[in-house]
Structure P
Amino acid sequence: MLKAVIFDFDGVITDSEPLHYEAINKTITKYDIQIPKEKYWDDYLGYTDIDCFAAISKDYELDLDDDELDQLVDEKFLIFEELVRKGTTVIDGVAVFVKMLKDGNVPLAICSGALAADIELMLDGTEIKGLFDVIVSADDVEKGKPDPEGYIQTLEKLNEKVCDRILPGECVVIEDSHWGLEAARSAGMKSIAVANTYPKQHLQEYADLVTDRLDLIGLNDLKKLCNN
């Protein structure tokens, strides 16, 4: 039985992955390195900011300590904020899909590797702001995706808000990367991959269902996933 839908954020709700990529490269310019787009998409895209900079430090032998990594996260947020204010949009089909679920009284949540401040910044002024019952961000977890910690915590918070207890198999997760899909599977949840960031063939082995855009998915499709 379908009892909740949990969304990833970057690349699922907003077209923000290119902005994160640009902000990270601008942040590390002082080290005279730039991350090729292919490497970022292949190796870093699913990471939290702190994990991303830690991986870059290791891969490019920067030997950055914890204080330096924290400083990069702070600098990246300021750059990212400036980029977002120049314009970011909710991905086509998302608002229709979210409102359909809300009209169907389905509890909604966000579980993202982005910072809470990033999420609030990008939701501000959109038609879907305020429609999510729970938001879990990178600030709330110790381990990012593909670890299932974020999804487990999201379910715990959803269960604090609803009367009827929700089990993992009664949740559908919406993701755009294999990291997130692996996390959802490890948490025991059903998943839909939306091919905004990676092609369908890359996502099919990780997801229960793959789609080009969310407004192609109906409430009955979600219910069927949870009945399997």
Structure Q
Amino acid sequence: MSTIAIVGAGPGLGMAIAREFGRHDFEVALLSRNPVKLDGYVEALKADGITAEAFPADVLDHESLRSALRAAAGRFGGIDVLEYSPVDSGAPGAPSTLPIADIEAQLRFQLLGAIAATQAVLLAMQQRGSGTLLFTTGAGSVTPVPRFAAANSAGAALRNWVLNLHTELDGTGLYAAHVPIAVAIDAVIPGHPTASAEEIAGLYWRLHTDRDVAERMFAV
């Protein structure tokens, strides 16, 4: 069987992606900081007939992240798909007044965590000649919203890195793509489009199977 590792797994999009891939006979490795919540997610997936296991890790602690991904690869015999989507919108602030520390924090969370996770699985994928790497940000990485300058800046940096990775991996059997999300997930925000996590999760499966673009925004 194939395995997806979801970094930043939560009750919304992360679980929806887990179920989407689980329906296609994938085993699921769930990574996030809270082991108690992770255990609950695993039990919910098992109740749906999906093989899953929890691997606690903090994306800000690169060694814990690498160790968790190594453990997941050992448990399932490898990782075929890596999906990176931890959530932290950071403190709001306009670009002209934003403390440098706020941008640094977001860069560590979004960009550097994603790079650490990728490097933990990339060599094995290259040796195997196959693998999918999917990275999630808010739509501000593409169309910035000034009051969220820190998150937007880090998301844009991650986007740039993923697009470069996509080009580097072209023709190797490996595939990387960026998913900016332009909707509120499972929430009603006046004046803002919304979609269910299940609707969005389908996009990740299509990217994994079609492998036709470096980036696809989810919007309604």
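Values in this text are rule-based calculations from the coordinates and carry no lab data. Because the structure is a prediction, the values reported are computed rather than measured. Cβ atoms are built from the backbone, for glycine too; each structure is taken alone.
Here distance in nm of label points 7 Å out along Cα→Cβ at positions 184 and 208 was derived from just one of the structures P, Q, and that gives 0.9; the source is P.
Looking across P, Q, the calculation of relative contact order in percent (Cα under 8 Å, 6 or more apart) that yields 19 traces back to Q. Taking distance in nm of label points 7 Å out along Cα→Cβ at positions 96 and 120 as the measure, the highest value among P, Q is held by Q.
Among the shown structures P, Q, from which was the value 16.5, 50 of Rg and Dmax of the Cα atoms in Å calculated? So the calculation was done on Q.
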